[in-house]
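Values in this text are rule-based calculations from the coordinates and carry no lab data. Just so we're clear, the structure is a prediction, and the values are computed from it rather than from any experiment. Cβ atoms are built from the backbone, for glycine too; each structure is taken alone.
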Structure P
């Protein structure tokens, strides 16, 4: 049996981070919750407020524990590649906080009466190989029978409390750097529709954000997030809002994967990307760019790069943070 005998992307309605609950609905749900203090009042360093990438608890003067989880439906048809992508995406939240992943457990939902268990084993093997490359233990986890295949990880990592990367510490005057090109979402949508394998997109999604996180921390930067299901505009809006600033994006400077512009022109745009753009429009000035460019800037990425307030080697400067204005983001 070959993995490609089964089009995994056809066994789920959504795919990758594009299957997230829309940001406006998610924020409405989370707004009804409150963070309850357990133990020392300052022990929980990062919680619900600000909508950051992971939760962080201080466990000593020198160490903070980072906890996150991420899982989704197939974004590509190859089971092993999907496992690698899902694992890299889950680990990314730890890197986005400036930490290093230490241990993870699997989260697997599988339509056991529809898809062979050999494919599930290939998914798990992909996750194991990425965790091994990251120097992160992967042990055990949880599985359920599920009408749609789903896979991801729950990850625990560590960081120094005073070198955390957060989304509420941006300051006006800082440049904005992006460590991976955009376009993953539209290329994945094209793949789901046609079966064409976009190797550059797979390479981008399976590349860990470890080097970018390490470079940001070493450079003394303290503000970052990763660009995933809410697109560049959505994640930048959340960062700017949490930091009490605004942002300017130079549309011509934003890097894209080969084929991304052709894909959006041909209409390979996920529902998640369109919902992202609808949600962020009231907060973003897009008067100088085309609708195709706006869709690409809102494209729902899976295992995208880090967006950093500051410059690091290998990342592209795409704009800057500025004093708060009417819109949190202006695209020029």
Structure Q
């Protein structure tokens, strides 16, 4: 039986946004993890949901990833992935998300014996009814794990070819340091030949040079994170000139210690520089908040004015892969322009 998402209290008029940096596996809340574990006969090494929440204290990206992959062990069936995506969409919609471009990591599942078709079919079922059920339009982006081999990425792309009608693009995630974008040049070229859009994580823990490499070697259209771009003025000039979107994740940056505290986040400076930055939640079950929570947090910690928040929201729709539905993009931008802050 499907697990029904728990309704959440919301503000009456949340700011309309698009979420462009969201790992569906990172939306696995402790309650759903335990429900799926019970359904699939998986024993979690935590006494209860509160004990699991206490485990969400990370020293760095790798310590987060260790727990992240451990908890994926509760996901086995089409229904599990459908429930996971549906729970996220319910929470996102409650916080103002009108369009979501959702990442998933097939290699993390196929390595456990879960077929890629099970993953995509389950996610697809939830996405197919998302507009009707939640009022959220969706896209699906398949990510390659950068700490796996380039050969594994190519094999994953090949395995996904029967499901290309479900996919909008490809991405690159997981541990960044020591795994430069160029490692995946061949698979990105192959993905582009199949008509898939291209994004990549770069400049979170890795240096600004990884951002340049992702642009020049992989041909990406958006940079996920891109936090360290500000260390390279020439790169900033390029990103501004070419209107390359950066999908920032403020609460994630603090939890993974890329930024000491939210008040130190370079978001205001990035806006002032003219960068096309957006606000997203990354792995919200682990990092303390969904899209609306991130907007609320930066509004308070960085003292952002309503027009800055409106610019961030508009940027999210401008950066979305909605070229096949410009009427929808225009409608969403109109919603942002009409929004009135309390």
Structure R
């Protein structure tokens, strides 16, 4: 921060034509090469956007006020910026880039704005909800690696809305988490819990993101789904969700989170052994799925290959900093 240590050329008479190069010159002293690369790229893209669209000062002020309003709407249980990232497709894009999936692996999707870190740790067979109006449903899942081997002791974070389409954090009188839990897979890589059949619901529209959706002529309704997040040392972090087949919003999710491989059927418990093991009656609604996770090594290898393919075209040299790519300067 010592100005006497900064060795930059004089910068005067800056114009729309030379401001970008000059900004990147003064930012070139960052010691973290990945940070320097990201900053240079975002400055270049933002400046090019302003030049391409002939951005007006009034529009710039509106954008600044919009972002400020997003921040003001955020709380410990509401993340308006995540919702904004979701509805413009950025969340799904970043997840796809940072967590590439080889063939056979479970695809990822968006985290959404309503995940919390206060879910109770529960055991297989527990009921994660307190909604008497919901249709009871057993969720029974198996977690395996790419080679078909069960993954035991993997943390599985789950959450869903209630039968009215609201998450627990949307209620002002919320005292304890419900509709969410953290569990661990058993020796067979299995985890099961009681929940309710999910329903479609609107993303929050009482903030600036709601204003954006209305301005774009878009609707806010997400198809019925259940969220899952998988975490274990040595494995690539997986955030995903299962969408119920046949939901009217299946093909036009406002946060772009539906993938064909993650659309599932709600069936019924027909096996005496499953009913006995899980402590549920025959005929209870059943959501059953097998998730396939990848190791950190498998994900890192694929991520590096993709970076070389996309960023290294034309013979450009790519280096990595903490496994994150940047264009090397000769």
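Overview of values
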{"read-out": "When distance in nm of label points 7 Å out along Cα→Cβ at positions 62 and 94 is computed for each of P, Q, R, the largest belongs to", "value": "Q"}
{"read-out": "Parent structure of the calculated result 2.3, given that distance in nm of label points 7 Å out along Cα→Cβ at positions 46 and 150 is the read-out and P, Q, R the choices", "value": "P"}
